[in-house]
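Any read-out appearing in this document is the output of simple, stated calculations on the displayed coordinates, not a laboratory observation. Everything numeric in this text was worked out from a predicted model, so none of it was measured. Cβ atoms are built from the backbone, for glycine too; each structure is taken alone.
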Structure P
Amino acid sequence: PTPPATPTGEGERVRLSATRRAIARHMSEAHATIPVAWMVIEADVSGLVELRRRARAAFEEAHGVRLTFMPFFVRAIALTLREHPALNASYSEDGVLRHERLDMGIAVATDSGLLVPVLRAADTKSLAHLAGELQDLGERARARTLTREELIDATLTIDNTGAFGSLISQPIVPVGQVAIVTTEAIRRELRIVPGVDGGDAFAPRSVMNLAISFDHRALDGAEAGAFMAALRARLEAIGPDDPLDAGA
């Protein structure tokens, strides 16, 4: 094949860091070997948004860590994975290995590239524990002080692309996993809701998209769709007066 043309003119060639080379190698392998399917659904998270607004100040004073939306998302995904173990798995030609452990990879953007520290046994931890561990892993990822053991053997990855304002994204499934979930930006929009007279009415609601890429060798759309529907139901069931660790 004809090699790509070299752009003319002056410019700066940026050398690839070791991190960027590793990212390039892993992404190329994943893209070349995993047949990916993808879907996106919308969730009404108005109850969650109000719960966090009410609880945030007291939580942060009591625990000394920020209360972002991420621990809610991690907890909801982890608890839903308990009910849908086909997504907490690895594929090989010998079969699909469903993991007993539930170790979440958490995508973190750093100045030198993407890092994915692993939050171990995510389905067993309280919201406060998750919030503290997420903050710690994120800070140490950006400071480049994570150990190798904290960056390996995730069983499913979560990428909070909504932190950058993304509405829909299509992530690449990491090698060794069968799915990756993205949480997108929360936005205020008018939605049709039940009216006081039994008819329809318009009301402002907090809504977000949830997207999943999955390995079609290991999963079919029905399995991924059932997981996403259950995840949406879990998030939409959160009310403004709920205890923070409801739904375990």
Structure Q
Amino acid sequence: MKIVVVGCGTTGNLIIPKLKGDITIIDRDIVEEKNLNRLIQFTKKDIEKPKAEILGKKCKLKYKIIDLDYSNVKILKSDLVIDCTDNMETRFLINEYCIKKNIPWIYIGVIGNQGRTLLFNQDFCFRCIFSEVKGLETCETAGVDMNIVEKTCNVALEEISKMKSRGLWANGEWIKVRKNKNCPVCNGKFEILKGKREKIVKYCGSSRYQFNGNYDFELLKKRFKKKGDWFVVDDFYVFRERILVKAKDEKEAKLKLSKFIGV
């Protein structure tokens, strides 16, 4: 079975080493010291390095250090997609692609002391349940209970092995979910696949902001005398088509970036 896992954070650290088959892992993020207590596969020597690269090499799996978006979403083509991300924008993108291409996918989400594992096919989709994301709690505001993370991941692993059951796991019971007749995705409207996305993204549980744009990566690499597919300069992590900035808030991040490159 060909499986693509998006996200090498808390849930990804538990799920990925236990998977078997043709596995590809995807992540855009860097290991931070303050998150090591819930990233069980990483150590201090991995700080400031891409999560996908570290976990991919450790588990001997294929990996991609990319920011998943509409331009590269075809990398999700597989028999199953597993969502271990920490942001709704990426989940909406995964949902649109998988529903359009008829690929089953599993959502794994843990906030505070609550965990959910959902298996989606064509019966209903992620947007049927989460039509609005404003006001939802995050791992920054509610924290993460590692015992709940482990239990939620075990449910996901069980579903991956069966791939027959359908529905939502909540409080130890199966709940039937129906399609939302007003869901844009179920009605064939794939807005995110057409390029609709946020230009600035705040990473959950992190002090980093991602700026998406057409930056001259080769010029920046030459200016700072760097090599490779990504590099670090002070508070900036520079990748092709995106830059991560360490900052206390969005305003400071924009100011730092404007001084670094000009926005």
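Name the one structure among P, Q that FRET efficiency 1/(1 + (r/R0)^6) of positions 122 and 226 (r between Cβ atoms, R0 = 25 Å, to 0.05) of 0.05 was derived from. Each step should come with its number before you reach the end.
Numbers: P: 0.80; Q: 0.05.
Working through the options, I get structure Q.
Matching task: 19.8, 68 is the computed value of Rg and Dmax of the Cα atoms in Å. Pick the structure from P, Q. Each step should come with its number before you reach the end.
Numbers: P: 19.8, 68; Q: 18.3, 57.
Derived from the structure labelled P.
Thinking only about percent of Cα pairs over 11 Å apart, for residues 34-73 alone, which of P, Q has the largest value?
On the way: P: 71; Q: 68.
Largest one: structure P.
Any idea which of P, Q comes out highest on mean count of other Cβ atoms within 10 Å over residues 106-113?
Values: P: 15.9; Q: 19.8.
Result for mean count of other Cβ atoms within 10 Å over residues 106-113 over P, Q: largest is Q.
Work out which structure the value -10500 belongs to, where helix-only ellipticity at 222 nm (-39500 (n - 2.57) for each DSSP H run of 4 or more, over all residues; to 500) was derived from one of P, Q. Present the calculation step by step, with values, prior to reporting the outcome.
Values: P: -10500; Q: -7500.
Comparing all candidates, it corresponds to P.
Work out which structure the value 14 belongs to, where relative contact order in percent (Cα under 8 Å, 6 or more apart) was derived from one of P, Q.
Working: P: 29; Q: 14.
Checking each candidate, the match is Q.
Given 3.0 as the derived value for distance in nm of label points 7 Å out along Cα→Cβ at positions 66 and 186, which of the supplied structures P, Q does it correspond to?
Working: P: 1.4; Q: 3.0.
So the calculation was done on Q.
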